[in-house]
Structure P
Amino acid sequence: MFKRVLLKLSGEFLADENGFGISPNTTARLARLLTAAIAGKEIELAIVIGGGNFWRGARNGAGMDAATADYIGMLGTVMNAMALQDAMETAGQPTRVMSAIHMAAVAEPYIRRRAMRHLEKGRVVIFGGGNGAPFFTTDTTSTLRALEIGAEVVLMAKNKVDGVYDSDPRKNPDAKRYDTLTHLDVVEQRLEVMDATAITLCMDKGLPIVVFDLFETGNLERLFAGERVGTLIQTS
């Protein structure tokens, strides 16, 4: 059974049906799902959320200074973190937003020991602002934060994709799903699990990853109970 986990969410989990912006109804549904999954359990949940529902540096920032484009994306992740915090607290779950970019009026600064203390007190911690530096994705931030806070696993949430496949299952009906993989398998086969920096760091530190369908009924509860869900990626 897991005790402390880091959940990686894309910004699109908060978006409307077009994948843009923040939908209050969609965000509330997500918050209720997460709150119910940890209710009554000794699970310490940290979250890293992307900002792709607002901005993707490589796509939206064409022609712009690359660092500036990435900083804009980081600000989008803080917006998402604040929206999810509000929805989770409405659902009854104490939550804190911590930002790697200093903005004290809306979020606590990221301080590792303070984040761990929040988790020990039963608060969900949402990390916004990426890792505070450009040229790194929120995949890498997820890995860094998981290692810093001593998380036992990174949970890579997907929507309607129940694991890692050898090709895109939405385009290839014959795609094969993997139950288990090693980090090295992911690198050598160029499987699109997370970016190369993130997967290499997980491999170096022996940090397992689970790729799963967040909205499949009961998946989170089964994961927290130690059951096999989705695709497990580990050292061996």
Structure Q
Amino acid sequence: MGKKYNRVLLKLSGEALLGEQGHGIDADILSTYAQEIKAVQEAGVEVSVVIGGGNIFRGVKGATQGMDRVQGDYMGMLATMINSMALQDALEQIEVQTRLMSAIRMEAIAEPYIRRRAVRHLEKGRVVIFGAGTGNPYFTTDTAGSLRAIEIEADVILKGTRVDGIFDSDPEKNKEAKKFDQITGDEVLKRRLSVMDLTAFTLCRENETPIIVFNMNKKGNLKRIVVDGEPVGTTVIWD
């Protein structure tokens, strides 16, 4: 069975796991995401995942007002580990082999992140989840996603969101917002469209790593992009 991409990095936001809840993890969404990942993994695609921690960390954000920025960032990294462990469990329950690798050493629950080992796991068909961001304060999970994608030489970064792609304005606020099927990186910067933070975006630009922004909540979208090569969402290309 043919496939469009051999190795991908899927970037999910922590907020995506909220569902209709105000905080925490929606078990149905987690299960749906696991099934979507399984479908592409079974087609022979090597899948790695980075998840944010907004759904967990937002609940404690009030407590971090006035807190040292570095301390707050480390708390955010631990939040990503909670989500990563939840996704790992959801995948293993449907018999998908996984490895969870953490940028911060916590041997009881995850392997330390070692690039060569991560690549080896992918080659063996395991889904690799990268937790704890980059392991450094002042960097977002978007940046962690870009960095890991470049390190493992992923063909593409797939940014799973709850909207259908990149629009000229916020589609959740403006019903007239126009979607781009394809857009250059320069145009994204010129229009100041919020695709990723600037550090993450610059990393992709320097390494010419393509980005596809798509709606992860529409069943089958991930497989349509990765396996079938359908033009779903918006592709960011580099001149």
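With distance in nm of label points 7 Å out along Cα→Cβ at positions 8 and 56 computed per structure, which member of P, Q shows the largest figure?
Details: P: 1.5; Q: 2.5.
The maximum falls on structure Q.
For Cα extents along the principal axes in Å, the calculated result is 47, 44, 36, so let me know which of P, Q that is.
Details: P: 50, 48, 36; Q: 47, 44, 36.
It traces back to Q.
All of the numbers you see were taken from the coordinates with simple rules; none came from a lab. Because the structure is predicted, anything quoted here is derived from the model rather than measured. Cβ atoms are built from the backbone, for glycine too; each structure is taken alone.
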